[in-house]
Every structure is written in structure tokens, then in C-alpha cells.
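Read through the structures below before going on.
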Structure I
Amino acid sequence: MQIGGGDKTRCAVTRRTLLRGAAAAVPGLLLSRPALSQGRAKRIRYAHSTPTTHGWHLWGERFKSAVEEKTAGKIQVTIFPNAQMGNEQDIAKAVRLGSIEMASVGVALMNWVPSISVTDAPFLFRSRKQAYAAIDGALGDELKTRALAQGFRIVGWNDLGSRSMTNNKHPINSVKDMRDLKMRVPDSRSYNAMMAATGAAVVAIDLSELYLALSQGVADGQDTPPSVVKSNKFYEVQKFISKTDHVLTNAYSIINASTFDGLTKDEQDAVLAAGTDATKWLRQYT
């Protein structure tokens, strides 16, 4: 390939000169890389699509602190909040591809692991104690196995609390009050079916775009836990809230499976222990 003017001889000489230079440089690079890598911390980018007051960010901060302490700084975590890495679907896809190492996501994971939507079934658990026993036990183990088959390793659960209904038209005291409402749902068939069963019209909107959609009347209302209503400031654009507690929202903290496999055994243990620590902490906080 010739760039600019000049004859073919000059171009050929230039290519040969570059190739010789590269060949001479490669041995030095190969020798120096191990020495450089030995002193470097391993970097993990953790992304989510929500504000820094949201449970996903709080989980990430706790995880970061715990894993950096447990590895004496050999693993360093950088957090990217507020959809800096894209919306929830984008982030989940990036983790699967390995272009982002870690994230917390909700319904986006259901695109690859549809059965994980079972944790969002309405009125599934009688209590938090029962829910935690299932998620920390056989049910959670099965969901982790199914997620791993799709390239995601679940290292933590994000308890955001039981969902409430909010809207701009009137209080919701019974299911009949849903029939004239246009309600936002996440991009999930299970949530769509649940909300449609109440008689409401449904519109799918990503959480990162929900505040604007509510303020513009694209949707009359939505259902998220009070912790999310607070962290995303939905109270600024909604008039009524009803404590329906219809779903205990458990989202998922995930790491790219290949990234996890590339860690040493001690580092893997530290990541899993830090994930458990952050999960327990967020449950208490919520």
C-alpha cells in the first residue's frame, strides 16, 4: 500500500525497514511483559444503569471495598454508574462478550436465561426469610448453573425491596384501579404479562429512561420498590404510591465467566466472598 507520493521502491524500503524494526523490538517486548504484569493490579470494571443512590451502586461500592481488602489491592474495581456503559441490555451484553467484566442487572439477564424470571413472579414468597432460603439454596444454585451456561457467573444478589405501584392519576386500592392506567414495565415478558393481567395498558421502558418517560406522560405509572422510587427520584414526577408488595425484587450481580476463570484460586475465592458480603449488607440496608 502506498501512502502519498513517492515511487514503489521507496514504499518497499519503508515496509522492510518497519518490519525489521518490529522484529527487533518483539523479543524485548516479550521479555518485558511478565515483569510488568507481575506488579500490576488486575482491573475489574463494574457497570450499572442507575444513580449512585441505587442499590446496584451501593452493592458495587461494598463489593469494591471488600475485594480490594481481601486481595490486598491485587484486584482493583472501577465503578461506572448512571448508564455510562449503556442501558441495562447493553451492559448485560457487554459482560457476556467480556468487554465489561462485571455488572448488576435485572430483567436484562432474562434474554439469555429466561427461567431466572421466576424470582420476579408475583406473590411468590411469604417472607424475606423464605426468599433468602430459596435464593441462597437449591433454587439459587440452579439459576447460577443456567446463567453460567450462557457466559455469566452470578456472584451476588441485589435485594432492592418489595415493589410498590406509583402513578399520576389516583390511588390504587384494588386491582380495578389499574384498568385506566398506562403502566411502565421493564423489557420482560413476565412483567408484561403480570401487569397486563391487572387490566392496565403496558409500555416497556428501560429504568435509565423511566424518569423522563413519567415526566412526559409516556406512562402514567410504574412499579418499583420504594428504595428505587427514592434513589431515582420518581416522587418528583408521581403523585400516588401504593404499598402492594407484589414482587420481592432480586437482581443479579454478574461477572464474565472467562474473566472469573482467569483469576487465581485465591482471587476467585475473594471475589465470591466479597459478593456474599455485599449481598448480605444490601439486604440489611434495604
Structure II
Amino acid sequence: MDIRYISEFVTLVETGKFSEAADRLYISQSSISKHIKALEMELGVPLLERQTKRKVILSEYGQLFLPYAEQISLLQKEYMSIQKKHQRENTEILYIGSIPAMQQYDITGLLSGFQASCPDIVLRVEEMDSTLAKAKVSDGDLDFAFVRDISPKKNDMLKRVPYTSDRVCAILPGSHKLAKERSISLLQLADEKFLLLKDASFMYDVCMAECEKAGFEPAVVYTGSRAYNILGMVAQGNGVALLTRRPISRFKDDFDVALVDIEPAIETKINLIYHEKTSLTKSAKQFLEYFQQEMA
């Protein structure tokens, strides 16, 4: 039984709504729904009544399960907190998450520079989507993370230090009627098929929200984790894509595609984040000081 799913069930009950639980957990509503169904399948009983989507209503089995789920979730959080604290007190290790485009934003260079200046500190770096990285920093699983932000949630307990920025652009086949335009509006792509980064990722959520803001729901025919594959599919005429400019600029010459700016601009900020309520270790303070000096 996956303890994460049990913790998500507890959060869902606490918030009373799938949308609020998704915001707190930094995952999509569809992911929570799938996880709750998996939990129900494993238990063999329904945990929720399905009459309403607006507010969560527990079934009789859900009411029986809730106090045990709360204990399991609490014990897991307490143990992980103690484990991480013990590791950090006894070793010079920093756990850092990052968006996949580390080279394109020179995150690799920054980390290498820090490692050279502080060779006794061990860095454990893991690439991951921004949504997951924020959740891991919030839970104390990461000391820092380089993440994308558009409209950071208020009171999410994450301290943000600006690093750099980028903008979303449309990726069009080279033969597309709009390929030679300097900029276009999202609404001009309303009738296109869309190829996006995977469901529940930060960029997928951004693209869906921006299209909705522009007045249409995109016809998503493909989602994947590799932008390079998406560029290839766009070049073959399978649809259009929305991606951030800097990571894909190095690949655009490999394909017959055009990068066209979106107006009004969809700007993403890349920030270094850490939990504002966590006492920074000596190593973490050294890393933060180094980062701030490099940004000065």
C-alpha cells in the first residue's frame, strides 16, 4: 500500500475538495482521483461517496479508515523529518532538485562552481518537474530546488530567490501559415492539434490554463516527457507545441520548425526555492550565500 496515497487521502479529507487538495499537494486533480481509486481497489471498499464533485463526502468505510490513515501519514512525516535531520547533522550533504533544462540555464555551471569552492560538501542533484520539486521542498525532502514559476501561490511557505527567466513560444511546422510571423496570439492556434509536455507537469498545467484564458480548450493529441520528441512530431506535421524558448533553441536547427513568440507574453521565472520555516544547515547557508554572490 503506497503511503503517499494514504497521505493524499488525508489531505483530500482535510481540504474537502479535490481542487484545494491538488493545490496543496502540487499535483493535478486527476492524479489524486487516480490515486484514491487505486487505494480503494487495494482496500476493496469505496472510501468516498460519488454523489458530488464539489465537496468530498466519505463513505462509511472512508470514515472507518480515516483515523488510521491520519496516524500512518503523521508517523511517516515524523520519521522522514527525523531521518533527514539526522542525515544532515552527520553528513555534509545537500539535496537539490532542478528542472530538466539544467545545461540551457547554466544551472550545471553554478553547481559545479559551488562544488569547486566547497569540495567537502556533497551535492545530491535530481532532475524533476517543478511541481514535484516544490512538493519535495515543502516536505523537507530537498534542501533547495530550481523551479519554474508563473504565479507563485501565496503562503506556500517557500522562499524564492530569482535566478533567470524565459518565455513560452509556439513551435510550428516550417510550412505552417503562421511560421514566418514574429508573434501570434494563442487564439490563432485554437483550431490546431497540440503536442504538450506530460499531463500533470508544470508546463502542461501552464499551457492548459493559458489556452483557457485565451478562450478555448486545446485539442491535446500527444503528451510526453521529452521536448526533443515533440519537436520531431511538430516537424512531421502532427500538430503544434508550446514550450519555453531557451531549452529548445539549441535543437530547432535539427528540425524544420519555427519558434514564434506568443503575445501577450507568457513569461516563466526560474527561481531557487527553499522552505522558509526550515533552519538552514551550515552547508545550506554556504550554498545560499554562494548563489546570492553569483547573482549579485
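Here, each number is a calculation from the coordinates, and none is a lab measurement. Here the structure is a predicted model, which means the values were calculated and not measured. Cβ atoms are built from the backbone, for glycine too; each structure is taken alone.
Quick check on the output: 21 is relative contact order in percent (Cα under 8 Å, 6 or more apart), derived from one of I, II. Which one produced it?
Values: I: 26; II: 21.
This value belongs to structure II.
Looking at mean count of other Cβ atoms within 10 Å over residues 131-138 for structures I, II, the greatest value goes to II. Looking at structures I, II, which one was Rg/Rh (Cα atoms, Kirkwood Rh) calculated from, given that it came out as 1.01? Traced to structure II.
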